[in-house]
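Structures incoming, each one as structure tokens.
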Structure P
Amino acid sequence: MAETYYKDALKLGLKEMQSRKAGGESSLLPVLDELLPSDKSTTVVNLGLVSIPINQIVGTKTGGRSSAFAANFMPIFDEDTEFAVKWKHLCEAHLTEGIHDPIKAFEYMNRFYVLEGNKRVSVLKFFGADTIEGVVTRIMPERDGSEEVEIYYEFVAFYQYSKINFIEFSKRGSYTELQGLVGKEVDEKWTVDDQRTFAAAYHKFEKAYMLSGGAKLQSTIGDAMLSYLQIYAYDELISADIADIKKNLSKMWEDVKLNDAEEPIELKTDPPEEKSAPKQNLITRVLSANDKHALQVGFVYDGTPAKSGWVHEHEEGRLYLQRTFEDKIDTLTYPNALEGDPYEVIVKAIEDGCKVIFTTSPRLVQASVKAAVEHPDVLILNCSLNLSHRYILTYYARMYEAKFILGGVAGSLSDSGKLGYVCDYPIYGQIAGINAFALGAQLTNPRARVYLEWSSVKGADEAAKALADQGIHYISSQDTAKFLEDDRDTYGLSYVDGDVKKVLVDSVWCWGKYYEEILNRYFDKSLQAEYDKSNKALNYYWGMSTGVVDVWCNESLGAPSRRLVDFLKESIRQNICIPFLTPLTLQSGEVIGEDQKSLTLEQIINMDYLVDNVIGEIPLYNELSPMGKATVDTAGVDKAQNDIVKEAEKKAGDEA
């Protein structure tokens, strides 16, 4: 029997050699000693006995062992050689009692290179084994800032806690996100039962993914599994069988395919002027429905209008929408969705007959995507930014345009140039608001310095007080509905001097106009056409030019300041005034961009830095409130997410 197996393995090896030679590739195993950069230092870590995934063993440590194998680890020596005899003996041992002696290997960039035990690896690869035990030495690459090396360092931190080495990702932050999705704190260690449960779930998912056509995609199995867990909970994956997982994957396959896209998000900055008839596809099945009855429109809130200024403003938008469309629509509200399972709340809205549902918080995005996947006849839109989900539409406003104007007013009024800014969360869109305010202030007062505090660290009132205690009189605080004026010391741009607190200017989210335009486009079917023309995640990111962002002035504000506001508003609407005009100098001293160039919207959204006249920094994850952490987990900018990773890496390094 071993003779036959060796012949089969030899054929596989020779075939692999011929195929690689024909393609101009090396036909033998890679050699780690030849791959390691000679001009860079490395750190060696002893990992001890490790369960090594067979498919991640790719080569040998030294050149002397590589010539006996093709690049797929199959033998290439004739059947009458001493090598062949030893291979056959190992084959018989595997078939009768199993191969138990661990190999010795080096790990570099999560690929394994064998020092001792090449023939054992060859035999087990031939028989399709999943793992082999090995005593492993890790060689750490020099950290050079490259994407590949940064992802690897994130893996090393994750491995320190989980001892899982078989799942791989192509995007930074994924290991930390996985840790959260399986119910672990960022630095929480896994038990042996945790490891076994996860391995079983992963291998089930892998089989379902491959049966679904995953081999045709360039992204990793881990990327797809992360997309799956963003919709279906980890407990659901554990209890599902392969058929269930495959069925769920078929519902969300377009989200999985987005992992392959270099730019998975398509930003829509203005409603299109042209209207065209849509094709029938996915979301358009619901959008094209011609119901003679009033359209049921649901609004799902993460709080209540009475206690949340954010929810109150969306509620005002809903009421505006109902007044505008009268009997053409019926609107229903679902407050406090996060008190229970938000997915069940959205399902309740669907059961109540809602065909269009607005979920008004980034924290509702996971439930929104799951509901959209499970109910493809309903259109769901989530109020968030920079999220790559194909099955929902997202909408947000370019509030940084208003913040630029508030900064301009603050700079013009301040004698000292010391200004304050209270920000909520380090999420997409918010960092741009800080920088826009600072640049607007610099436009009217070159000496302006903006002192930054975070409500998600200290609380809104305490953050504003910390600024006032420094003698700062002009403070930009949270954008909060005016009905909360009696409950909150400051909102918008306020003048603060002891007990005197006066709101001067406020940035305004015009959600009613936003909702009106979306429903108009729903009824005339231009929304459908836009969806069908794209194969990406559609993010609507409208601004002053569409009327969804505005600036409110207190009547007590002086005429020169009011004229400044009007001038800047009209200039931004006409694209004459550009808030982010390069070059921009950052706190680090780095200069971004060339003379007189506008940053792209993608660059603005993904800002994870502060400009040089901001005094303060983006907070660390562990400094945030529980709500702040939950919000950052969903929509945090790279800097906030990377800080989570760095904290985990540091702790893992200390423990190692």
Structure Q
Amino acid sequence: MSTHFRGGVGTGLISNSVEIYVRSAGFRGPGDAPLAIPFPGGPHSRRPQPGHFTVVVPVLGDEWIVAAEDKSGPWHAYARAITDAWVRDPRHVGVFPVWEAASGGRPSALETLFPQQRIGSPRTPTGVTPEPRGQALCRELAQGMAQLVAADPGGRLQVFVSHTRQARTPDDPFGPGALADLVMSVIGRTRLHAFLDAVSLQPGEDFARRLYENAGRGAFLAVVTDLYSTRHWCLEELWTAKREGIPIVMLDALTHTEERASSLTGNVRRVRVRPTEDGWSEQDVFRGVNLLVDDYLSYALWQHQSTSLRRYVDESTTRMSFHPPEAETLTAELKRHVQTAAAPSPHGRFSVLHAGAPVRPTEAARLRDVASLSGLTFESMTPQQFVALGGDRMRENGGTYMSDALPTDALKGMRIGISVATSADLDRLGLAETQFRTVLGELAQLVVTAGGKLAYGGNLRPDGYTIFLIEQMRTYAPSSRPLLNCLAWSEHRKLALSELEQHREQFGRYGEIVCLSVDGEPVDPAVGRGEAPEPEPDPEVRHRALTGMRRYLMGRVDAHLLLGGKRGGFRGALPGLVEEALLALEAGLPVYLAAGYGGVTAEIARTLGIDGVPEVPGPSDATPPDPRFLDGLRRLRAVADASTWTGLRNGLTDEENRQLAGSHYPQEIAALASRGLGRLRRST
């Protein structure tokens, strides 16, 4: 469930506007309750700060039930704090329990503390295969969160079902009528409300008015069979949903062919519905319905976010939209703009700020052509791009980090180094290693959008950070090799020459691989060896090779960011991030310490006197502490104690560095780093 809701970089399930925590490890050790949850309006430490909304999913299993029976114990107090927060502020706190206990019996203290309706128990008719439980859990949680954010926790999300009105016939289990019946049956097994004209419109009602009213509210599910694009009312319903900007998913159930598809059916999320031996695939319909609920959660969050974004835009020339613009919707927006604008735009600009993924370059060019017919210059932006475009596009009334963001080409010619490794503190902080990737992706997007480049000294494992970064380059970056990956001697000697060549081809126009000698000088990896891997057996040579790689890296970057890191079990002379911090500071480089994920970066920040670092009692990954780790911290402390020490010199104020040191929000970390980089660039 946590993986489902974490989504992806920048444009995941909910565009990273929701942070996910999984808390089960005792904060102070075995037997203790997890780290306290920061609720809106309640007491909390500075980090993490509470969000606008807090949703808790208590997993009611046997172990917690037993532990909560001790009413003076930490786990009972933890449950009580959740319930108290919900009672105090049900408008901003949601609680959605999941039952995982092995058996029932008399009500327990834990069940009494959580009286809310449980999720993940959908209705299943007799003789029908039940929906997978994990799937139902994700849908019901998404629906509950969306209704909370939309200020309608007591109501049900309405799904408008748009379909061709063809009756089901007994000898045609694959007809449109049979599929519409299946869609209604599936929705009937959920907590959703379906609007289908054949059953929802009452005798004597105004047919057209009721269709238009309902097609533009809630969420829209189009059952696209062969004749869908030929039906007037289907297209009217679809256009209404697009015009109103609500979530849309299409169930693609074409059996033969479409004579002519409508342009309105493009640029919409689709789920293929396949025929089975007995009719249409019920599982495919469930996938479509569940995707629509996920999109509705994104929509509800966007509606909430866009309220805050309005402070930074000129609404006379900028429109907010959940969907990316397309020709039909942009034409309608331009027509309305021309008709309602009190005065012409002073710069001839018209913008759409939208959720989701950026518009592709080819599509953007066509949209600019459409806008030019109205004499306007058009651009579409995601919130991430909006930040990167800079202060000249924003009102000067917010004073937030957005006004110091990176304008286009602000980092041209600069290369930003990155050091990242997993942290043993994640469990007790309720965080996950996958969030590191989100931080890297957000930073990569902002840096390369502003004309900068990245450098990383990592291996080439398929699941590693290097491969992840190159995929981000393919998504956001120009084809000018914006990623430099430095391979230490001990790393490239592990690879066959053909494998190394495959990686170079994979990097293509988006990245460069530099193989280094033991002392950190570029070498031809084929010299002195054959095709087969030749791993370096000497640990001292491996240590030298890692140090050499780090020296090479620091000589080719203009600033460096650190994240996570292991206190023990490292392969070099020092923990990698400690050594890179030392080398960066010795070289006079600006350093950014994203210490909110704990690990070595947190130790570095504390050693250098940076406040705001999250406290984790008794780190478990260096007990007893590795002498090399302690030696590295001693050397860092000597740097901070020297009379020449002037701080991190990263363009951030002391308060901003405290904020960065305590943050685990990917967008905030990337935005703070971009703020500092932008200031440094402007000062040169």
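Looking across P, Q, the calculation of FRET efficiency 1/(1 + (r/R0)^6) of positions 5 and 221 (r between Cβ atoms, R0 = 25 Å, to 0.05) that yields 0.70 traces back to Q. In this comparison of P, Q, the computed figure 1.12 for Cα Rg over 2.2 N^0.38 Å is attributed to P. Identify the structure, out of P, Q, from whose coordinates FRET efficiency 1/(1 + (r/R0)^6) of positions 37 and 261 (r between Cβ atoms, R0 = 41 Å, to 0.05) was calculated to give 0.25. Among P, Q, the structure yielding 0.25 for FRET efficiency 1/(1 + (r/R0)^6) of positions 37 and 261 (r between Cβ atoms, R0 = 41 Å, to 0.05) is Q.
Among candidates P, Q, the computation of distance in nm of label points 7 Å out along Cα→Cβ at positions 229 and 445 that gave 3.1 used structure Q.
Taking 1.05 as the value of Rg/Rh (Cα atoms, Kirkwood Rh), for residues 421-564 alone derived from one of the structures shown (P, Q), identify that structure. Among P, Q, the structure yielding 1.05 for Rg/Rh (Cα atoms, Kirkwood Rh), for residues 421-564 alone is P. Structures compared: P, Q; top value of distance in nm of label points 7 Å out along Cα→Cβ at positions 237 and 573, i.e. the largest, recorded for Q. When distance in nm of label points 7 Å out along Cα→Cβ at positions 461 and 629 is worked out for each of P, Q, structure P gives the greatest result.
FYI, it's all coordinate maths here, none of it is from the lab. Treat the numbers as computed from the prediction; the structure is a model and nothing was measured. Cβ atoms are built from the backbone, for glycine too; each structure is taken alone.
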